[in-house]
Structure P
Amino acid sequence: MRKIPFLLALAAILVTPLATNKAFAELPDAAPGKSKPTDDPMLKAMQLELNREKANLILPGMTKPYFIEYHLDDIDTYEAVANYGALTIEQANHQRIVRVAVRIGDYAADSSTARGDGVVQLAPKDDNPLALRYALWVATDDAYKNALRSYAAKQAALKRFEAPPTEKDFAPAKPVTHIDPLVKMDLDRGAWKKTIVEASGLYASDPEVRSFSSQVQYSTSNIRAVAVNRYLVNSEGTTVRQGYTGYVAAISVGGQAADGMRLSRDNGPVATNAKDLESPAAFRKRTITNLKSFNDLRDAPVVPADDYHGPVLFSGDAAADVFNKLFVPNIEADRPEMGTAARTQGAYASSLHAQVLPEAFTVTDNPALNTFAGQSLVGAYAIDDEGVPAQSVDLVTNGKLQNYVIGREPIKDFPESNGHGRAAPGQASHAHTGVVLFKSTKPLTGTAMTAKLVSLAKEQGHDVYAVDTLGGELAPRLLYLVRPDGTRTLTRGASFDELDIRTLRSNILAAGDTSTAYVDNNLGPIPQTTIAPSLLFSDITIKRANEEQQKLPYYTPPPTK
């Protein structure tokens with residue numbers, strides 16, 4: 001979350017009668033059967049101030065804006081953290097942030113830049129319409145002056161290039177009225193504090209794991225909750241109020257192996273509703289499993305010094321991380337640098353209609369998908385943050401890239417938004433995915449995927465590998481050596497080499513069915529979900545990681561009793 005220092009001054013606003021301005025659309029009534037405008041005082045204040053600015057915002061001799069947009073993010077957060085069986089942090093925060101964007105010029109050529117323009121102000125925490133209008137007035141004035149400067153600078157910069165841009169700077173959009181009920185946090189804080197405190201102390205108290213408690217250098221558990229209500233009004237006539245909630249519970253344990261290698265196990269449930277998080281018993285079981293897994297890693301052998309080249313089976317969890325790193329960012333259409341002929345930025349800028357995955361793969365981004373296999377999806381939404389209804393987009397068909405997700409900044413061959421302009425609180429909108437689903441038209445069961453891996457080991461006459469989870473930079477956390485007889489041995493200290501978009505295109509032998517699919521819910525500043533099946537790669541290079549091994553603690557930890 002971006003925090004902007006701001007001294008909010010309050011003063012009376014001289015409200016002038018609203019003048020008619022045909023350059024802007026008036027705020028419409030809702031279509032039949034749709035949500036209707038509400039008596040929400042903050043939304044009304046935004047609409048009133050927008051109409052006032054539409055009538056009055058122009059400096060003598062200067063260009064009048066053709067587009068104004070107001071965003072208000074009302075954010076409630078809560079977090080509690082426990083370490084070693086004791087509560088260490090508990091904090092709650094409520095904040096409102098407004099972002100004002102003003103565009104000079106027209107849809108074809110305007111004042112916008114690639115970074116996303118706008119002015120951010122803190123808004124009043126209480127429902128004080130006058131204070132909100134004052135904040136909007138200040139921000140609009142600043143945004144307009146900034147836009148005038150940007151427009152002049154941009155027009156001068158464009159003169160350096162032989163050919164003018166072929167795409168518009170901004171795509172028009174039909175006005176939308178969409179009013180959802182306000183969301184609020186629904187978390188039993190007392191119960192969850194008790195759960196995380198207990199979980200963080202299990203390493204020392206539970207009979208199943210306390211025998212190696214002296215090897216645990218950190219044991220942390222936390223619960224995090226967020227409730228965001230988002231308001232949007234713009235001069236095209238769009239009025240939107242919608243929100244989302246998200247909850248994350250996590251357990252993180254770690255330490256070192258005898259050779260100094262740092263090891264950890266970190267995971268936890270993510271849900272859109274608190275009731276969908278794990279029960280205390282299930283979270284306790286997760287913690288015990290993580291502790292045992294950490295201890296197994298300590299005793300596991302380091303991968304051989306010689307590089308391995310051959311088949312590797314990725315679980316759905318690991319596959320989702322691979323897709324999130326290598327695929328998802330490259331189909332989020334960002335406008336290329338000024339003066340270039342590229343379609344977009346990223347590795348798939350020139351890959352439209354080209355093979356990017358095996359022929360059996362289809363990939364869809366469907367923000368309307370709220371659940372999968374009974375699990376809620378944090379990436380779902382109805383209207384994007386630019387006021388465009390979310391659309392299901394077929395990204396890949398028969399392995400070929402067919403579309404990008406895009407907001408209201410057009411790129412070559414994509415003149416309109418497909419409802420994927422999304423923004424972090426207080427930030428400008430850019431193209432981002434919602435709920436991305438990877439599927440194969442020739443899926444195998446989990447058992448069949450494992451059998452195929454073992455069959456390859458027998459055919460090739462050597463051991464192979466299977467990875468269950470990955471860490472940062474696609475480093476394997478739980479990596480198993482799989483023998484031709486099917487037995488497995490946990491290993492550590494490995495890294496993948498040459499795992500890139502070429503590997504995705506050419507080296508996937510098989511993909512699992514929905515029973516192997518993993519739902520990766522990322523409750524970041526922009527909530528996103530990726531659903532991926534297990535993947536069997538024909539040839540991956542595994543190397544011994546070249547990491548510095550830290551010294552072990554010089555003396556034993558204090559007693560746990």
Structure Q
Amino acid sequence: MLDITRESINKAIENIEKYPELLKGRESKDYDLVLENGKTYPPILVVSEAHKALGGGPLVVNDFNNSTKKPFKILKDLGYTVKKKQSPLIKHETFNYIQFLDACNSSNLVITEQLALRFIAAVITKPFVILTGLSGSGKTKLVLAFSAWITNGYSKTSSRLFSVGEEVKSNKVTYLVTAADAISVTFTQPETGTKATFSYELIQEWVEAIRNNNYSKDTSPRTIRDAVEKTTKYSSQINSFETHLKAAAFFLISKEEPIGEEDIKSVCLLPVGADWTNREPLLGYPNGLEPGKYIVPENGALELIINAVKNPDRPFFLILDEMNLSHVERYFADFLSAMESNEPIFLHSGNEDHNGIPPSIKLPDNLFIIGTVNIDETTYMFSPKVLDRANVIEFRVELSEMQGFLTGHKILDFDSLVGKGLSMAQDFLATSRNKNLTPPLDKNVTDDLLVFFNELKKVGAEFGYRTASEILRFVAITNQLNNHWTKDQIFDAAIMQKLLPKLHGSRRKLEGVLKSLAELCLVDKSLSADFLNPKKVVDFTDADKIRFPVSLEKIRRMNISLLNSNFTSYAEA
């Protein structure tokens with residue numbers, strides 16, 4: 001096949017415009033080549049006409065091993081956009097979190113309205129949220145549910161190459177994958193027990209030879225080997241395992257999907273490892289042995305960020321599960337800095353992309369990072385630097401909720417959630433991007449903020465301008481999502497998510513401050529001793545006595561921990 005150029009593509013488009021009969025029988029069912037002026041054309045037909053313009057023959061998808069990946073890649077590499085056709089039935093609607101709640105109920109996932117509203121408002125306020133609290137209380141479930149509902153679904157991290165147990169078939173022999181890691185794969189022939197291990201880089205050489213020469217499965221292994229050996233960096237001895245390598249190459253080709261907009265996963269669920277000491281598990285690193293190459297993490301995190309940059313009209317979610325299994329400040333420092341400075345994260349020193357990875361990347365405003373946290377002897381505490389940059393939402397399970405779960409337990413149906421909120425995604429993004437959202441001037445809100453500031457300052461836990469600004473923004477967004485919530489209800493959530501998380505220390509340091517904070521949560525300050533007394537049963541639903549019940553209940557728990565162990569913190573096991 002001749003090398004397609006941008007000039008030949010432009011010539012092809014001119015011919016299609018001039019001779020519309022070329023479209024007959026060549027319409028694309030699923031994808032369009034989309035120009036800046038909005039005009040669309042069948043991608044394979046355009047590549048075919050471009051090939052003819054260069055003096056070659058017409059092309060059909062069979063000429064690309066029945067895969068659209070190569071012709072789509074040709075177009076994208078030349079700067080053109082290939083998109084999946086949009087259904088005419090999709091319409092854009094105003095974001096409504098109640099519809100998310102309804103979808104959760106239909107999928108048998110029970111989430112309280114208060115928790116759903118606080119979570120969604122926090123995500124819109126700032127795209128970095130930490131979920132903490134009781135292990136197994138639904139933190140990850142909530143994030144997965146919302147991200148699946150408002151996107152095209154979630155994808156657990158996995159290798160896109162080989163998995164142990166897979167069968168790889170050649171014309172005569174079936175090999176079993178018995179080992180696979182980030183670098184190589186081992187095939188075993190079940191009948192003989194013979195094992196052979198190959199690097200992915202070697203197999204990729206065979207894949208490229210097959211693509212570049214349009215070889216099919218009927219092409220002999222020796223023919224493909226001869227083509228590989230013209231450019232290979234590996235010995236002829238290792239390439240002599242031609243039957244294995246041909247089977248492995250076609251196996252990988254068969255797993256590849258077209259490059260289309262809807263094929264891009266919008267959610268990456270990433271378990272944080274206990275050995276993460278730097279940013280490499282998230283961002284990868286330049287290949288020190290091969291200049292111009294970049295080692296991309298297989299977990300999909302960097303790929304998700306790049307896709308978010310390329311698709312600004314869609315929300316993307318990076319979910320860091322068990323975020324505090326390693327020191328967050330070590331592996332997440334570049335993200336924390338970029339969130340505030342809006343400066344790009346440096347990736348490598350090249351002037352051009354290294355195998356598709358740019359020299360630097362900005363965190364796009366359609367990327368939402370959510371971490372889940374459990375507290376035990378294997379985890380690390382967050383520093384004030386981290387907590388100050390996030391909304392922290394605590395998960396608890398009440399007796400009534402457990403009773404409801406035990407008496408009405410049903411199997412979760414996550415598939416029923418996927419894409420149900422897609423029509424609201426654009427309005428969701430528009431709200432999150434609107435930085436001018438501020439609450440109506442309310443002296444009570446500003447006065448309350450100043451009073452809490454003064455009390456927290458006594459123990460060095462006062463907040464700065466960023467926290468004050470984010471609280472005001474949270475109040476405005478929550479009021480927009482649900483104007484039935486009172487100012488006290490919204491401010492209660494803000495106290496819980498932005499002010500209390502930074503509190504930790506000894507009894508000598510915090511006992512007086514917790515008492516003062518409890519007084520601020522009450523209508524009658526003289527009742528604080530009763531509400532903090534662990535021996536007394538208290539009613540947190542008494543609106544005549546309590547202004548901020550959620551925060552007061554948390555302060556009481558922190559105070560009980562302080563009395564029992566002479567130390568307390570916001571995070572609990």
Structure R
Amino acid sequence: MLRRWKSLLNYQPLLSVFTLFCTVTLTAQVRESVVIVRPQLSNEGTAAYRSISGYFRNKNLNDLADYFESLTKGGFGSGCLATDRYGRSVVITNRHVVTFADSATITISKEAGNEISVENCKVAYADADVDIALLLLPEEAFEGMPRFELAESVPADGETVWSAGYPALFGKPSWQLGKGVVTNRRVVVDSIGLPEYAVFTQHSAPIDPGNSGGPLLIGDPSEPSSFRVVGINTWVILGRQSTNFAVSLDQLRKALDQVPDPDNAFEPSNTVREKAEKLVTSLNAAEWSRFESGWYISSRMVMRQGWDVFTSIVSTGKEAESKTWVERFLAESPEETLRQALYFKLYQALHTEGRAVTLDTVEELPEKEGIVRVRTRITAGKNAFFFDWSEESGNWRILEAGIPSAGLRGPQKRVEAPAAPREKMPQGGYLFPSGLIIGIGVTSVPTIYGWQAGFREEIGYHFRIGKIASIGASLVCDEGASLVENGSQSMLMVVSLAGTARIGFPILYSNSVSFPFIGGGLRAGITTVGSGSSIFRISVESDAGLLIRPSSRCSFGLSLGLSFATDNGLRLEGIPVKLMLFF
């Protein structure tokens with residue numbers, strides 16, 4: 001009887017049914033959160049691919065020509081639904097999936113065969129260092145579909161993971177959920193990026209063309225809602241079994257933290273100034289880094305000029321260098337290789353041993369073709385170059401740069417901002433400066449040792465008389481010089497009180513007013529003579545100069561004068577030169 005019950009209680013079929021149920025449930029729930037990403041190429045992107053295809057066609061390299069021609073029709077990759085830190089519905093995918101695209105069509109493929117698509121989803125952010133991009137979904141898109149969350153930590157070696165996406169099957173995207181294990185939780189591949197960013201999780205879950213941008217997941221199959229994202233699948237090593245790579249969870253989290261706040265727009269000029277200062281530092285470095293190109297070179301510049309610059313490097317460079325560039329173009333990312341070629345030529349043109357590169361000016365330009373541009377003037381030695389920057393996928397990068405020696409097309413001269421309106425003459429005309437006056441200067445004095453200089457300080461107040469004149473009094477201090485007096489020397493007047501009258505006439509220049517003036521007056525004070533005693537002295541002074549009033553609140557100017565002592569006859573006492581400020 002016991003033997004019979006054992007034969008009847010065959011648990012294997014029950015286990016199989018349970019496993020099938022879990023797999024179907026898992027597949028259905030995960031599938032609703034994984035999407036097909038079809039990039040919508042810009043016209044410039046299509047033109048760039050056709051130019052590359054035409055080049056290879058002329059070289060009778062028809063396989064390469066056909067490949068790049070096929071890219072003009074648009075490819076596809078994978079992605080996953082998520083919510084960014086600002087609460088927006090987004091799709092996380094690879095940056096290389098949306099190459100040369102400003103937007104994409106996002107599709108969820110149901111198991112029954114029907115599809116739900118949302119077009120014109122903008123590329124809201126493309127990270128410069130990590131192969132991650134975010135596409136922004138309309139608010140009500142894919143309502144009710146679950147959004148993935150990030151896991152708390154990178155899975156350990158040997159832990160089970162799942163790859164989800166839409167690899168190609170006979171040229172079309174086909175749903176695939178694959179199982180594997182983590183084979184190296186943290187691997188740095190510095191041949192494709194800077195070591196601090198080129199960090200990946202290596203795993204054995206199936207990855208095929210079309211899986212790029214799809215999530216690498218971890219969780220309990222019996223509880224599909226427990227699944228979390230631990231990476232974004234990005235590339236494989238061909239010829240080596242189950243060697244697949246996903247952008248590490250830590251790098252993914254850092255990239256998502258860099259997404260700019262949509263409600264807190266930065267001032268374009270300030271943002272570009274920071275980027276331009278960083279560029280100047282890179283250009284002054286002893287060696288260039290090709291992985292810095294993503295910081296500075298925009299995809300628009302790549303589409304417009306990248307192929308021409310790349311072919312010029314390959315055709316004119318040394319054989320070994322040209323071979324390296326071609327291998328990068330074919331084996332790595334064509335877009336990134338063209339971006340690196342542009343940056344290389346820029347660095348090569350501006351970086352010369354012993355010639356410093358500096359940032360001179362930053363100015364925002366009028367909007368053109370719907371693009372906000374900021375122009376920087378960067379100097380290398382005696383040469384000045386102009387760079388136009390624009391915002392692209394959450395980053396400000398170079399749209400074009402005028403460097404003819406590098407074959408880079410762009411602005412060759414500064415675009416002048418509209419001139420400020422000429423100041424209108426105020427009612428009653430321009431008024432001669434008056435008010436509190438502070439002066440500082442030097443007085444040249446003839447002495448028994450020749451001409452010597454002493455410091456002069458002055459503070460006082462001037463009252464306006466009419467529109468073109470003023471009169472006032474000042475406290476004057478002179479020190480440090482001596483003059484000839486009856487064959488001996490005596491110290492110049494130390495403390496004195498001066499009364500001065502001036503008259504001047506206004507000249508309007510741009511938005512400031514200048515007053516050439518002449519003036520004169522008397523100065524009385526105490527002078528120390530050679531014997532150590534003091535005498536009272538009255539001096540006659542005259543001066544001429546220029547006062548400038550850049551605003552209605554203050555004026556400044558420079559004067560040159562003559563001072564004559566009146567005791568023991570009229571004789572030259574000194575030649576004062578001073579800078580004056582009126583408040």
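Just so you know, all these numbers are worked out from the coordinates, no wet-lab data involved. Being a predicted model, the structure only gives us computed values, none of them experimental. Cβ atoms are built from the backbone, for glycine too; each structure is taken alone.
Assorted remarks:
- Parent structure of the calculated result 66, 32, 19, given that Cα extents along the principal axes in Å, for residues 40-151 alone is the read-out and P, Q, R the choices: P
- Parent structure of the calculated result 0.70, given that FRET efficiency 1/(1 + (r/R0)^6) of positions 176 and 504 (r between Cβ atoms, R0 = 41 Å, to 0.05) is the read-out and P, Q, R the choices: P
- Structure from which 4, 12, 12, 22, 27, 16, 5, 2, 1, 0 was derived, P(r) over Cα pairs in 5 Å bins from 0, in percent, for residues 472-535 alone, options P, Q, R: P
- Top of P, Q, R by mean count of other Cβ atoms within 10 Å over residues 120-127, largest first: Q
- Entry that produces 28.5, 91 once Rg and Dmax of the Cα atoms in Å is calculated, selected from P, Q, R: Q
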